[in-house]
Each structure stands twice: as structure tokens, then as C-alpha cells.
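Taken together, the values in this text are just the output of simple stated rules run on the coordinates, not laboratory data. Every value quoted in this text rests on a predicted model; they were computed, and no experiment measured them. Cβ atoms are built from the backbone, for glycine too; each structure is taken alone.
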Structure I
Amino acid sequence: MNLEIEGKRAAVAAASRGLGFATADALAREGVRVAVCGRDEARIGEAAERIGHGCVPVVADVGTVAGATGFVTAARDALGGVDILVANAGGPPPGGFAGIDDLDAYARAFELNCLSTIAMCKAAVPEMQAAGWGRVVAITSVAVRQPIPGLILSNTARAGVTGFLKTLAREVAGDGVTVNSLEPGFHDTERVQSLHADPSTLAASVPAGFIGDAGDFGAVAAFLCSAAAKYVTGTAIPVDGGSYAGLL
């Protein structure tokens, strides 16, 4: 399928590995000019080489407001503009209510998984509005719909950013800018491997019978950036093999 986004310019955050990398790779394969970021210079440089197609590596920590804003600025400078923003960041440490007594941990999680996305949108969306075309895709978590035990920091922050994204989507829809989020369930990524000693055992809890492939997730993200997805906005779509059990 031709997504009709060849020549567009994308800033994909936290893309040295996992779902961010897969999304950047999928966009590059569609002819999108991509800038990616990560905290480690060698690692993000290697990721950009693997993606190819002129992918631009940027060293930035999008876990902070300053770093998130700086990434979009650097991507704009390198590409001449940003038509597509993929907001993404790593997850905060695991833990439950009783085990996390430091309220600053919530503040750090909120900056990592909510404020960083808001900052990237503030830096990128006005230019999209002026151009009359833009795509924002945020990578959150299925925990937004169905909180994951032991991840209270992530559950809290990602729910907040989902509210922001829904509100933003309605405000900028008339300007040709779509805003959506994807809610991954279990995928074979380093994040899942760090939380589970044997990720393959998670397959039994997934109706599809297997944990997700990052490449497949990237293809879904790329479609949301396509011309054909121009009437899809304000959505939060689970990509979880059927794990979410609710009706809405």
C-alpha cells in the first residue's frame, strides 16, 4: 500500500531500539526523511545507520522538557521542517503504591511520559498547523485502558498524556493535523525483557497466542501517518493481540 508520505519529514523520539526504532524504520521505508534521537551517541548513530535512507541521528534525552524541545528543534534544523512527530520515551521504574514513597518519583514519571510529549507537540504542531498538514502519533501503553499491576508510575503518567492528546486532536483537526496514540501491549522489546525474566511466558496471557513483533507495530504507526489516515484523529488504539478486555 502506498502511504503517500514520500518526502515528508519525521521526528521520531527515543528510536535507538524497540518500538521507536521500528516506527522510524517503517517511515523511512515509505520514503519519509527521518530524524531519530537517543541518549547514547554511539547507539543512536548505529540505529540511524541501520535505518538508512539518510536517517539523521540526534543525541537528546526526551525524558526532560528541555531535551524533548531540543530534539524537535534539532530535527527541524536537520530536515528543514517536521511534518510528522512520533512522541515516545522509555518507561519509569516499576513499583506499586506501597513501595513508592518518594512523591518526586511521580513528578519524574510525569515529565518523562507526559510533559515530554506536551513539549514536543508545542515545538512541532504550530508549524504543522501553518502548513495545513501534520501527523502526531504518541506511543503510550495499553495500561491507559487497563492499568498494569506494578507499574503505577507509568499507568498514572500515560493516562495524563492521553487526555492531553485527545484535547489537542480536537483543537487542531480543522488545520489538517491528526493526533493519535498507540497503546502497545507486550512486544518483544528490551523494555519488556527488563521487566520479565522470560518474556515468552507472556504469550499465554495474550489471546493472539504470541507477544508482538516491533516491526508490525511500526507498520501500524506508519499507517496513522499516511494520507489515507486523514480522517482518523483523537483515537487511542490498542496494539496488543487482543489483551485488552473492555468494550471501549
Structure II
Amino acid sequence: MSYKTLSINTVNKVCTMKFNRPGKLNAFDTQMVLETQDALNKIADDHEIKVLIITGEGKGFSAGADLSDSTGMDDLSNDRLVYEGLVNGYKPSLLKIMNMPKPVIGAINGAAAGIGSAFALACDLVVMSDKAYIKQAFVNIALIPDGGLNWLLTRTLGYRLAYEMAIEGNNVSANRCLELGLANKVVPHDELMNSSLEWAESLAKKSSQSLRETKRVMRMAMTNDYEAVFEQEAEANNELHGSKDSLEAIQAFFEKREPNFD
């Protein structure tokens, strides 16, 4: 996969996708929006990739939307331009991160602001550099959080903290994100990629079906009741029981060795 605004590398079944507009702090222009959609679709369908890491090139993860990008913004006849840009531009990529059948680790190397913070928080797991922060910058330009952030923040933080974060528009440090449950780990800046890759490679050794189904059911659990989730767990384990991976795991247990999953 070759793109102008992204750099992509796959080693040991771990794919690293970097937003690659460092001169703009990896802010999204139209081309980056479209290339991100295309790349995530291909990564999701690639069975050789077991874990995806998303990070940014240079000093920032992503500063959000590139407000200097005027592509398509001169269409004054379209009073649904912003809506269409969000729903047709960003939503497919964010849903792909949340729904693809493999873990996605956000390696947050610097500022994750605006829609950039939506990409960070849509990831299944988040590792932050101690120099990184997230920022809900929308209030500073008289807008509201988008990219699904109202959903993501309220479900993680609860209404009061989420609303405070949105209307204050302050930088939220990596350590504060860890305290609030917005991040899984905070590591020294120079160790961010090594730590993220080590975690990804350890996950890549686990059963793909277990990673996939756990993600699917836990994502479902965020919008369903206990009984519905209980039944989905039972259905999933009924399907997975007796599978090649399950038999290999049981055999490895009795042989006192690590299982070998394809």
C-alpha cells in the first residue's frame, strides 16, 4: 500500500499505519481522509495482519481537520457540506477501526486534537507518550465535538467530566488520560513505538478468533443489556469450542508449552 498522506509498514503480522503530514501536525485534508478510508479497508481484510498500530509522523498524532484545506469548501450551494464531510468522510474510517476483526492500538505520540482525538479514542487500546495530550478543540472554533466523540467520551468518563472536557477545550495530559481511563499506558516518549510494537507482537501470537470475538462482543456490550451480551457470549463460545485454535490451546496446555496459532 502506497499513499501520499500515510506511511504503512507490516512486520511480524503487525501493521503500523502512520498519519504522514508532519508539516501540518498530521491534520486531515481531503486526500488524507480518502486515503485513510482506503488503507483501513485493506488492512481490515488482510488476514496476514493480526494487529494494527495507528500513530503519527513527527511531533503530533493528528491536529484534527486541516482548516486551510479548501477542497470542496467553495460549494456554497450545499448547505449539508459539513454533515456530508463527517458522515461520508470520517465515519467510515472510525467505524472500521471500531469494527475490524483485529485489535487496533493507538500509539499517541503528540497532540491528538479535534477529529484526531476521535481517531485516538476509537482505538481498542491506547498507549500515550508522556509528551502527548488530547484536546477537544471544537469549542475554540464555536463547534461541538464530532467524530463520535460525544459517544466515546460520555461512555468512558460519564456526562459531567465529558461535558467539562468538551466546553473547556484544554489540553488533557497523558497522565490525566491514564487516570480517566482514556489510555491504557503512558510511556517515555522515546519508548512509545517500541512499547507499542512489543504489545502488538504479543497480541499477534494469540488466537485471532479469540481477539476478534472478544472485541465484537465487548463493543456490542456498550449498547446492549446484560442478557443480550450473555447470550452473545454463549453463541460465540459455542462456535469457537472445538475449533482448530481451541484444540491447539488445550493441547499446548497439557504439553506445558505456548500454543502456536496461525
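Quick notes on this structure:
- Source structure of the calculated read-out (distance in nm of label points 7 Å out along Cα→Cβ at positions 112 and 152, 1.6) within I, II: I.
- Structures compared: I, II; top value of relative contact order in percent (Cα under 8 Å, 6 or more apart), i.e. the largest, recorded for I.
- At a computed 9.6 (mean count of other Cβ atoms within 10 Å over residues 96-103), which of I, II: I
- Comparison of I, II by volume of the Cα convex hull per residue in Å³ - largest value held by: II
- Which of I, II leads on mean count of other Cβ atoms within 10 Å over residues 8-15, largest value: I
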